[in-house]
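Participant: Take a look at the structures below.
The numbers here are math on the coordinates, done by the rules we state, and not lab data. Here the structure is a predicted model, which is why all the values come from computation and not from measurement. Cβ atoms are built from the backbone, for glycine too; each structure is taken alone.
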Structure 1
Amino acid sequence: VAIMFSGYAIGGMASALLGSFLVVDYGWEIMFYIAGIPTLLLPIIWKMLPESLMYLVKEKRHDEAKKIVRKLAPQETITASTNLILDEPTKGDDAPIKALFLKNRGFTTIMFWVAFFMCLLMVYALASWLPKLMIQAGYSLGASMLFLFALNIGGMIGAIGGGVLADKFHLKPVLTIMFVAGAAALILLGYNSPQVVLYSL
């Protein structure tokens, strides 16, 4: 999951590198033109992206579904006579929002929501405003875009490394330590430090 999410960081690194070379000569608009290029790939994506397993089983396209199951679970024996059925939810199996607040889960639910909101706010703020803040701190546009590159490298290393650590240890201590380290790094970014230190932070 962490490797899949690191695609976001790879995109961030690519845009930061392109921006550091192109924005100076062509203005910020060039990045929006480049961002439009992937739409040309939509027909290829439409053709190559597989249907979901649930959809294939529901539509009784069992041969296609079995191919996917063989890839997902090669240890399973899938033959021509294997019957694939949907694990349909039974009545009363749903999870209404009020269930999040039952059995002393109210405080945990609220804190979980706050944590996710703050994470998304931080990601948006840093991705959108870090270059501008570094320009105001006296760095060139190219150098400021490289801060965004460094941010995304850190995001990718943190996501994959955190995933490995969470598999080995427990998710809660790993997340707690990473949040504390991230908060400390953000605070230290506010101080006038050598460029190497800022990139590391």
Structure 2
Amino acid sequence: MNTEEKIFEAAKVIFHKKGFAGARMQEIADEAGINKAMLHYCFKSKQVLFEAVFKKAFSQLAPQINTIFTSEKSLFEKITEFTQSYISFVIENPFLPAFIIQEMNNNPEFVMSFMKTENRPNPTVLITQIESEIEAGTIKAIKPKQLLLNIFSLTVFPFAAHMLVKSMLHLSPEEFLQMMEERKTTIAQQIINSIKK
């Protein structure tokens, strides 16, 4: 593992434990096993480091999502694969949803820049498939974008508001993770049952 990879892995650990605001560059350097001067040489600020970590994570997630969206599989299979893939990814990168929300408020240009790249998630093929399924009578007449929003909301919200969810449901960190693992299948099944004729 090279120095940059060590920094990325250390940053993920510290950002997960402390959040963006609470994380300190010294802690990240210590976790990576390097001195703070080396960390600042590679990344001049915590914001720059966080954005680099985000870019790397996004570059891993977006192709997975597009592969699901554009595959030849059935709509129900795609819904199942998306919830499993996205939740697995966020379990590995739990700081990202809160960071995206924070950056959408404080630095929207940075987040929106990712939605202009060629590798951004593109649901066009999936939307067309939903429309075809409605015409064929296999699913209820629902606006495709509303269906996608429902799927995104059900998968994203628990992670974006994980402290609220854990507090309201009295969940330990281990119980929260177990619940998220369960949601890989329960969300897909709920969505499929709600649209299937």
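Participant: Given a computed value of 23 for relative contact order in percent (Cα under 8 Å, 6 or more apart), which structure among 1, 2 does it belong to?
Facilitator: It was calculated from structure 2.
Participant: Another question, if that's okay. If helix-only ellipticity at 222 nm (-39500 (n - 2.57) for each DSSP H run of 4 or more, over all residues; to 500) comes out at -25500 when worked out from the coordinates, which of 1, 2 was used?
Facilitator: 2
Participant: For mean count of other Cβ atoms within 10 Å over residues 73-80, which of the structures 1, 2 scores highest?
Facilitator: 2
Participant: Here is a follow-up. Out of 1, 2, choose the structure whose coordinates give distance in nm of label points 7 Å out along Cα→Cβ at positions 105 and 137 equal to 4.9 when calculated.
Facilitator: The structure behind it is 2.
Participant: So, one more: With mean projected area of the Cα convex hull in nm², for residues 57-168 alone derived from the coordinates and found to be 7.9, which of 1, 2 does the value describe?
Facilitator: For mean projected area of the Cα convex hull in nm², for residues 57-168 alone, the value 7.9 is produced by structure 2.
Participant: Given a value of 136 for volume of the Cα convex hull per residue in Å³, calculated from one of 1, 2, which structure does it belong to?
Facilitator: 2
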